[in-house]
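Just so it is clear, none of the values below were taken in a lab; they were calculated from the coordinates. Given the structure is predicted, the values throughout are model-derived calculations rather than measurements. Cβ atoms are built from the backbone, for glycine too; each structure is taken alone.
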Structure P
Amino acid sequence: MSGTVSVNYTTAVIIPTITLSGVLSATDKRILISQRLKATVVTGLDAVTTHYTWSFEGGGPYADYRCETAHGTKTNYAAPPNTQAYVQAYLSKPGQVTISCTVQTTYPELSFTLKDTATSVNPIFTSSYKNIGKFQSVNDPQDGLILQLYGVSHPFAPQLIFGITTDQWVETPSAFLGGDTGRFTVAQMVTNRSSIDDERVYLVGQETGIDNSFPYVGQYFQEWIPATPAPSTMPNKIKRVWADGPAIWGGHTKNVYDADFQFYVFYIGPDGKICPFQQLNWLGKGTATYNSTNSPQWTYVDNGSKIDGTWIQNPDFPEWIRVITNRRR
């Protein structure tokens, strides 16, 4: 008895990959700062994976950032355990992000490295104006003559006089808009070295902390603002105005104001985590000195108050455990 035997073979090529989530699409791998990037290994192999070794380069990854008036705390990114088939982190810096993973299977000779890249991008930021005044005598309705930073206005409200003022607006790019537009707000850190002389004790102290509150709540800036195009009803699409006017009083013979400020714009992208986005440094410094033989008896001098340069993009995360309030500051 004779015959033929036919055997058919079907082959399949299995290509292990890394898949990214959080990016716009599989072909448009952009992601906003503050958003979470997750990478997952998909092997499709019969062999059992024994461990994964992850590498995360670029993008300024962080695990968490929690801010309230009482404290601001950043949790740094840390590589996951080698039994975990995915890695995730929020991003704080723009640029190329490269994620790679070396996979080891139960077969000693079968190990391989996978790699994929994404691009983190900033939201749109604009600021049209910033200016600072001088420390001088100001007649406060409650405390009388005080030493205060004063003397500038913003074009949006020229009738109002401040010590320092600037504006800012943050806009989430249209490609990332969905049900959530993202939000932004501001706050500032202060290192205060001010002092008063009450003829008995020269009171000197140095404190660093958040200036009054997080977010900063003032006459023109309230909590979180939607990161959408600036309203067309604003003159020339004017940005959100921020202003401050630190002061000191209460000394019998001398009041010295001396403080460094770091003013921050914070951003949360759609489904993101809070992230510092812009920073502006400035110095407030002035002295009021009493001399009974002079007329007037108090002399008020500015000692070099200034805005230090331009906006710093994607600054380090401010952290604090202390609130610096307006008492005599």
Structure Q
Amino acid sequence: MDGSRVKMRQFLLLILVFPIFVFGQDTLQMVSFNIKWLGHYKDKENVQLAQFLAPYDLIAVQELVDPPFEGVYEDGIAYVQDQESLQFFKAMEQEGFSYWISNGDSGKEKNHIVGPTDEWSVVFYKATKLIPDSSRFYGFVDTPLVLNPVFDRVPYVFPFCSVDRKSTFSVVNLHLTQGAGAAAIQQRQKQFQHLMTWVKSQKERNQDFLLMGDCNVYRSEELFVVHQHGYKSLNSALKPTTTTQYSSGKGNPFDHCFYGDSSQYEIIGDSFQVLDLRAWLLNQKAINMTGIAPFKNGLFSYRYSDHLPIQFLYILGIDTD
């Protein structure tokens, strides 16, 4: 009997014997969220964003443009603490999150710059469920981190395990090239191909790589290169994930989570959804939407984001690799 059938039998047995275990407290609610230029805008609604994200267990964040603490880059250059990003990190910690941040920043033409020229990568997580697993590979998938021939912003890998160490997976946080033109699409194809080659080259026992983030995809044809390598997108239906849908009724399907065969039973495929931030704010009576719903002067994206989070469920306790 081949390995996939063995794994399927194990999965079905768990569902039959332990239905509450599988779909109850041992199911992670995982999120990816591009928060526009986090750390740049002084009027970002950090507390509201943190409260909105509080129910979830892991949040991969894109567009953190400045660090919440001071330190020294690996090349010896010092950087300063950014007060705007610090306020968001404090709000997230208040909601029970810990965080794991990249050991540097990456940019298309420059890095080590204050402002939205470059980005740090960060994952927030609930320490009651997850532990960063530094015994496995973590870090950038490629070098150099600036003027990279493939990536505008080099993806960063965050390996985690469950607190009982029975489940392992790695989040690969993505922010791929933006643009609808032919050159941008071709560059994203190179990036997807590079990511698939990188995944296939990993020799560690864990093969649960979750590639998630802002991929700037416009059409389903862009996903073919990923599918050819046995990976699937939870957003294969191309649901819009940008907040332009609030004003124009039409958004773009930029945000995705890709997974391979090693994760096909841990991920609950039909759990994927785009979280409605505006509906939550209205329900909480947290905001006067006057001037924000029609996106006058980009106010909603400055205070919140121009993307909506994507969310899916991941089952712990059935990992076999």
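Suppose helix-only ellipticity at 222 nm (-39500 (n - 2.57) for each DSSP H run of 4 or more, over all residues; to 500) works out to -7000; of P, Q, which structure was it derived from? Only one of P, Q returns -7000 for helix-only ellipticity at 222 nm (-39500 (n - 2.57) for each DSSP H run of 4 or more, over all residues; to 500), namely Q.
Here Rg and Dmax of the Cα atoms in Å was calculated and came to 19.2, 62; which of the structures P, Q was it taken from? Walk me through the intermediate numbers first.
Values: P: 28.1, 133; Q: 19.2, 62.
Here the read-out was taken from Q.
Between structures P, Q, the calculation of distance in nm of label points 7 Å out along Cα→Cβ at positions 145 and 161 yields its largest number for Q. Of structures P, Q, the largest value of mean count of other Cβ atoms within 10 Å over residues 209-216 belongs to Q.
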